[in-house]
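Trainee: In what follows, structures are represented as structure tokens.
Every read-out reported here was derived from the displayed coordinates using simple, explicitly stated rules and does not represent laboratory data. Everything numeric in this text was worked out from a predicted model, so none of it was measured. Cβ atoms are built from the backbone, for glycine too; each structure is taken alone.
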Structure 1
Amino acid sequence: MGQPAFIDVVGEGSDEHSLRLLASQLGVSDRVVWHGQVDQDRLLRFYRAATALVMPSTDEGLGLVAVEGLLCETPVIAFRSGGLPDVVKEGETGTLVEPGNTAELAHALDSVLASRERAAEMARAGRQFAESTFSPESAANRYASIYREVIAARAA
């Protein structure tokens, strides 16, 4: 069996108290560090140092946190919800599991932890995908293409 995993929890939410209690009840509170809200520079250091970014959100919009993680070469493990399937490419840049299925989420994390080489491949692919899809230049090119199509259709 490998090294035990350590978890950095970044951010705040209404469930923090119950999650701290659960960590204590499960006997893992010594491996969980609660950081609260952090500034952007510190957040980037968390992304870059992480083996994986785990997003157990069942109500996620675009998934900007996932995009930020991918840009920092961190594979994303998340519930298949909201805009996350547009951000995380299953098996390529991370893993998506059924919303609410915490056992499947844990298994996906175990898989990433078990194969650091595979995690590194997903990390590189994630950065490439995020840069090509979500960069300002990429967005500008997509908008310009749409405008050209509309103008061409009106001229026809």
Structure 2
Amino acid sequence: MKDILNKLFDHQTLTSREAAQVLTEIGEGKCNDTQIAAFVTVYLMRSIELEELVGFREALLNMAIKIDLSEFNPIDIVGTGGDGKNTFNISTCSCFVLAGAGYKVAKHGNYGATSICGASNVLEYYGAKFTIDENAVKQAIDEAGFAYLHARFAMRQ
């Protein structure tokens, strides 16, 4: 991380490989909170380059836990993050409306980062237990028409 930070402090661009490496290390818990804060701060103080985004994308895809829900042909709903207006969690509410109407829904979400309350905050408050067990996720979408895919699980692997 030190080499990456020094490179960013010098306003240099990361290669896709470096971007993937740093995001993977963050995701695997190899960086402490101070290092992560320093990285995000200095990274956002300069122009973001396409090659860096390609590397971040690759890292995220490599860390993702894959669950095949194709047999249900679900609608995939994911929110955009906070709107800065403290509105209710629209994408989560939409999931319940669609599932209630008989559609199969897969919702991706996380705890609030850009707002006071993310989908995971809402669902956890009402007693939802998050899981990466594929059979449990399939059972939920089969029986209730709704499966929740908690983003943080990808970061724990």
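Trainee: Looking at structures 1, 2, which one was helix-only ellipticity at 222 nm (-39500 (n - 2.57) for each DSSP H run of 4 or more, over all residues; to 500) calculated from, given that it came out as -14500?
Mentor: Of the structures listed, the value fits 2.
Trainee: For structures 1, 2, which has the highest computed value of distance in nm of label points 7 Å out along Cα→Cβ at positions 13 and 125?
Mentor: 2
Trainee: Quick check for you: by distance in nm of label points 7 Å out along Cα→Cβ at positions 29 and 109, which of 1, 2 is greatest?
Mentor: When distance in nm of label points 7 Å out along Cα→Cβ at positions 29 and 109 is computed for each of 1, 2, structure 2 gives the biggest number.
Trainee: Next question. Of structures 1, 2, which gives 35 when percent of Cα pairs over 27 Å apart is computed from the coordinates?
Mentor: For percent of Cα pairs over 27 Å apart, the value 35 is produced by structure 2.
Trainee: Another one. Mean count of other Cβ atoms within 10 Å over residues 21-28 was computed and gave 11.8; which structure, 1, 2, did it come from? Show your work: numbers first, answer last.
Mentor: Working: 1: 11.8; 2: 18.1.
Checking each candidate, the match is 1.
Trainee: Still on this structure: Out of 1, 2, which one gives 23 for relative contact order in percent (Cα under 8 Å, 6 or more apart) as computed from the coordinates?
Mentor: 2
Trainee: If log10 I(q)/I(0) by the Debye sum over Cα atoms at q = 0.15, 0.17, 0.24, 0.25 Å⁻¹, for residues 5-84 alone computes to -0.57, -0.74, -1.32, -1.36, which of 1, 2 did it come from?
Mentor: 1
Trainee: To which of 1, 2 does the computed value 1.03 (Cα Rg over 2.2 N^0.38 Å, for residues 69-132 alone) belong?
Mentor: 1
Trainee: Once distance in nm of label points 7 Å out along Cα→Cβ at positions 53 and 77 is calculated for all of 1, 2, which comes out largest?
Mentor: Greatest value across 1, 2: structure 2.
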